[in-house]
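Visitor: I've put the structures underneath this note.
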Structure P
Amino acid sequence: MDGIRHRNLSLNGINVHVAESGPADGPVVLFVHGFPELWYCWRHQMAAVVSHGYRAVAPDLRGIGDTDAPADPGSYTVFHIVGDLVALIDAVAPGQKVFVVAHDWGASMAWYLCLFRPDKVKALVNMSVPFSPRNPNRKPLSSLKAYLGDDYYICRFQEPGVIEAEFAELDTERIMKKFLAYHTPAPLYMPKGKLFGHWPDTPIALPPWLLEVDLQYYTDKFKKTGFTGGLNYYRNIDRNWELTAPWQGDQVKVPVKFIVGDQDLTYNTGNARDYISKGGFKRDVPFLQEVVVMPGVGHFLQEERAAEISCHIVEFIRKF
């Protein structure tokens, strides 16, 4: 893409692929993607912040895209991922704070980055996944299974190799198309032999905001790497719960803007709506300045409503 520079940095024991754009001396905006995404999902927002004089930095996260993928699932804990982000911040903006913009798993890791190292973050724009206060009495997977059952996608992702074997029987392009085109507030279930429902026989239309060239970029990368790296994030949910016990009850104390689509499954699962709107979110994130709920918008909002999301980001970070 025009104006995008690519390089690999040796950080935290792995080689991290980083896409960058904008002036070398511009304030850094760090973009953190989710699953199944890549740095590429921020292409529109990178251009937008660069046009306002910022320096955009977007890595492929550990295990994904052109970044190294350690074989051990235990190498994908919150400490590993946040450690990668801290090392990247130190490399691109030594001694400085950066703006962080994140989505999905990137949003989860951004919450922890701000919880562990608020000294590294000037302000945060987080999308889709609200902060999740730690329940000291129950591991998260137990809660998910009790509430949503064993076929819920996060539960199905747990056993190494199992979902990969099912994905391997399917075409990578169709998997990516089905993920990216998912636009329903209902929970995502993946019963064995019926991933995404009876979808092998169902035509999948690309949403208007996703071009064939975009789908091909994602497909080529995931065809090369497989999905294991991203799936390993899910496999550390309970381990992350154990590791974060020392931060039980702590607040996220950086300025935050949160954006979610009202058709996003994350917004419609559990008590997310009430938590966001009835005071819980503000209690745990006291410097939460704004919550934007976008009508009719699904999970991949930074692509679905690229221009609007870009405006939201620029509007917020220009305050600092």
Structure Q
Amino acid sequence: MRRVIVVTAVCVFLALGGAANAERQRHLEFTYTATVNEIPEGADSVRLWMPYPVSNAYQDVLGVRVESPFATEVNVEEEYGNTVLYIDATEADEAFTVTMTVDVVRREQVAGETGGGKVGDDLRARLLREDALVPISGRIADLSVEATQGAQKPLKARAIYDHVTELMTYDKSGEGWGRGDAIYACDVKTGNCTDFHSLIIGMARAAKIPAIFEIGFPIPPADSKGTVGGYHCWAELYIDGSGWVPVDSSEASKHPEMFDYYYGNLDENRIYFSRGRDITLAPPQEAGPVNYLIYPYVEVDGEIHAGVEKSFAYRDLETIGSGSH
């Protein structure tokens, strides 16, 4: 098969941010590998989507190299503006691998440096609506009222963060965690980052605070190279007059000494890939909305295909800034 290599430099700034001048930075090479296995003989269509990282106020994507046996497209989906790598692999007659190598500088996001621009009407409306697994009425609304009683809107956001971080424990045992199910989080009071931040987002939206889910990969702070086992996510809350305020409740739960830091600040040891929930990809998939976009998503003949392996690795390209959290 013909091997296609795409080299791009990406300088797309998302609507969420403003200018940043954070001191702590990391310059990284991040490698994202997807292998599609078990392709049924005679399949009429084989389609692969992957999140494609872009620059924002706290992240400079200096280049992306994609190695694929099939032609690639880079598209932008309409609702959240996520950039998506798309590959039509219908001609595949055996397992194939796609590798995306990203050259990226990530900066610490510091309180007071968040974007102060207004949110467009369409995005604001979307970020006040519920998601499939994030209701904003019933028990979630009741919990929001309980947590924010008597507070004005800027303090409501902090009250919601405090309440969820104190309520929940980071624990990936059992079943049901990791889907970003706000009701599950409310009931069980444990979960991973998706569960923490789904509850925060639901409570914030119930309090009329626009809130968005963001996801990427954590980079171990102490090691200059290695592998990454899975994703990490956080949320951003929009405060009129102040702009976007990032929160990382699950990290605060794991590191209580960082409780105050993770309201309004994000460390540099992460790479942002996408945002939003219930996503329609570009071009659109056939099997319904994607809960969130971080791992390779494959459809064969319009059905979700589970035969996908993934791996992630990183290495520091140089040392920038002064230390890490």
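Visitor: Here distance in nm of label points 7 Å out along Cα→Cβ at positions 168 and 224 has been calculated and equals 3.6, so which of P, Q was it run on? Numbers along the way, then the final one.
Guide: Details: P: 2.1; Q: 3.6.
Label of the originating structure: Q.
Visitor: Moving on. A value of 6, 26, 34, 24, 8, 1, 0 was derived for P(r) over Cα pairs in 10 Å bins from 0, in percent; which structure in P, Q was it taken from? Could you put the intermediate results ahead of the total?
Guide: Numbers: P: 6, 27, 39, 24, 4, 0; Q: 6, 26, 34, 24, 8, 1, 0.
Attributed to the structure labelled Q.
Visitor: Taking relative contact order in percent (Cα under 8 Å, 6 or more apart) as the criterion, which structure among P, Q has the greatest value? Display every interim value, and only then the final one.
Guide: On the way: P: 21; Q: 25.
Ranking P, Q on relative contact order in percent (Cα under 8 Å, 6 or more apart), first place is Q.
Visitor: Now for a separate question. For the read-out helix-only ellipticity at 222 nm (-39500 (n - 2.57) for each DSSP H run of 4 or more, over all residues; to 500), a value of -5000 was computed from one structure; give its label from P, Q.
Guide: Working through the options, I get structure Q.
Visitor: Work out which structure the value 5.2 belongs to, where distance in nm of label points 7 Å out along Cα→Cβ at positions 40 and 256 was derived from one of P, Q.
Guide: On the way: P: 3.1; Q: 5.2.
Corresponding structure: Q.
Since every read-out is calculated from the coordinates, none of them should be taken as a lab result. Please read all numbers here as calculations on a predicted model, not as lab measurements. Cβ atoms are built from the backbone, for glycine too; each structure is taken alone.
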